[in-house]
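*Asks:* The structures considered in this document are given below.
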Structure I
Amino acid sequence: MRNLLIGNGVIIQYGGSVYVNSSIINRALENIRSRRFPNQLYPKECADFVVALQKEHARALRGEYDKYVFTSYDRSSLEDFKRRYTKTRSYAVEEIGFEDYFLLFEIVYNKQGIGNPDRFNSRGVLRRMFLDSVYNSGHVETVHQHFPAGFVSWLKEYDYVFTTNYDSNLEAACGSNVHHLHGSFQTLSETYDPNSFRNQLEDDMLDGEKVDPNYLHLYSNCLVSYVGDLKFFSMT
């Protein structure tokens, strides 16, 4: 059996710099500033929130948030976070990894003592804003049109193809099943899938929320997390 794991490098190579981290963050902010976003699914305040979190980045590097970390996986994530940045310089909003904003979110909310449901809802709309930017109005799903024939032939040599990407370009290119380790834009979260086990219960788990068919990617099962342990648990 031959196995292959594909990451975002393929999308950047054949889709261009619009899919690097800085472009994803800047596009998310610009979408809101230009009012090109579904404000019924995430509010315009998300852009201001990201800028506010960026201002806490240097403080987190200096250790000012260490006492607001309460779990072992958050502690290890914060240590990894500190190793990946330099304390002696400041970072622009687009220079911070978009998943690192979720770590900043958690420790800031820890410091402020903000719990659920406010915490859950704020995390959810922040996730939607970044997913919308990665989706790039659906253009990310067309990158396979630029795959060279040799690359497609190479993909077909493998028995199992795994990816950490959310898009479906690999399936479109090689015509075979691809295993999405971090979820897919094409797969509804069990929260919104009417056929999932949780939605067979009598209680309305969605509390009356209706799925907008024009933005199904924002209801997908894509994993957005700053910590590998949580992603591993969700994948399992």
Structure II
Amino acid sequence: MTWSLLGWVIILLAAILLALSSFLFKKKNVYHVRHLPAVKRLVISRITAIERGLKRHIILGHQFWSQTYPGLGLQALFTLPVLVNAESEGDGGQVVFVGDGSLLALARQITSGSYRDGFSERVNDSTQRVTLPGMTPLSFTAGFLPELVSQKPGSVALFGDYGPEAALWAAAASDRGGDVFAAAGSLESQAVLFLSVRDLLLGEEAFLMPGLIRTTPADQAGWFVEDILRVLLIALLIAGAALKLGGIL
């Protein structure tokens, strides 16, 4: 068996497992393996902030797409509709910060509930609490930190593509009494936040966010198949190493 053939076998197996597991989880079965306490604490901190009349800040990063970390900007936009809805915006305490013009336009479309129907005239509505403090990491930081001083945050959540400047955001929010949550996808942000932020998701965990807050059968089926393939790959590596040591390969 060649390596290319083995790859096609794995792809075919993944497709079959995904189809079967999708049918399985539509029958109200629940996959309880994926559970991150940090995400639960984020939800609780946002509810507490609403009850106390404090601001809830969401940061979507500096850019929609990057060659180094593709998909992080899209992941942040996927998470946004799960956190921002009519209930969270009712008291006017929900604020979204972005560092890129394309993220600004898409985030306003999503928060106004009109993204699926194409461009909306409400995208320029001044009442939309989606702001762009700065176009570069430094200018964004310079614009965002005064917001933490003038508006005491109850919850600050970081998503998307951002770098080491996130340490300043987290420290400032914590000093103001806010609960900090971060889904760190870039290596730089992981390094600076690892020792300072308790509720921190690293690497691929960041892409689980929408499903962990509002789980769907498709999410559970994907996690189930991913875990099966991961265990299978580990078993193949162990078997290959054993065969290599035995002189068979």
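*Asks:* Using the calculated result -16500 for helix-only ellipticity at 222 nm (-39500 (n - 2.57) for each DSSP H run of 4 or more, over all residues; to 500), pick out the matching structure from I, II. List each step's numbers first, then the result.
*Replies:* Details: I: -12500; II: -16500.
Among I, II, the structure yielding -16500 for helix-only ellipticity at 222 nm (-39500 (n - 2.57) for each DSSP H run of 4 or more, over all residues; to 500) is II.
*Asks:* When FRET efficiency 1/(1 + (r/R0)^6) of positions 111 and 167 (r between Cβ atoms, R0 = 30 Å, to 0.05) is calculated for each of the structures I, II, which structure yields the highest value? If you can, show how the numbers build up before the last one.
*Replies:* Values: I: 0.25; II: 0.65.
When FRET efficiency 1/(1 + (r/R0)^6) of positions 111 and 167 (r between Cβ atoms, R0 = 30 Å, to 0.05) is calculated for I, II, structure II comes out on top.
*Asks:* Which structure, out of I, II, was mean count of other Cβ atoms within 10 Å over residues 95-102 derived from, given a value of 19.1? Mind showing how you got there, number by number?
*Replies:* Values: I: 19.1; II: 21.6.
That value comes from structure I.
*Asks:* For the read-out distance in nm of label points 7 Å out along Cα→Cβ at positions 23 and 103, a value of 2.5 was computed from one structure; give its label from I, II. It would help to have the intermediate numbers written out before the result.
*Replies:* Values: I: 2.5; II: 4.2.
Computed on structure I.
*Asks:* Matching task: 20, 15, 12 is the computed value of semi-axes √(5λ) of the Cα gyration tensor in Å, for residues 135-214 alone. Pick the structure from I, II. Numbers along the way, then the final one.
*Replies:* Working: I: 32, 15, 8; II: 20, 15, 12.
Computing semi-axes √(5λ) of the Cα gyration tensor in Å, for residues 135-214 alone on every structure in I, II gives 20, 15, 12 only for II.
Values in this text are rule-based calculations from the coordinates and carry no lab data. If you're wondering where the values come from, they're calculated on a predicted model, not measured in any experiment. Cβ atoms are built from the backbone, for glycine too; each structure is taken alone.
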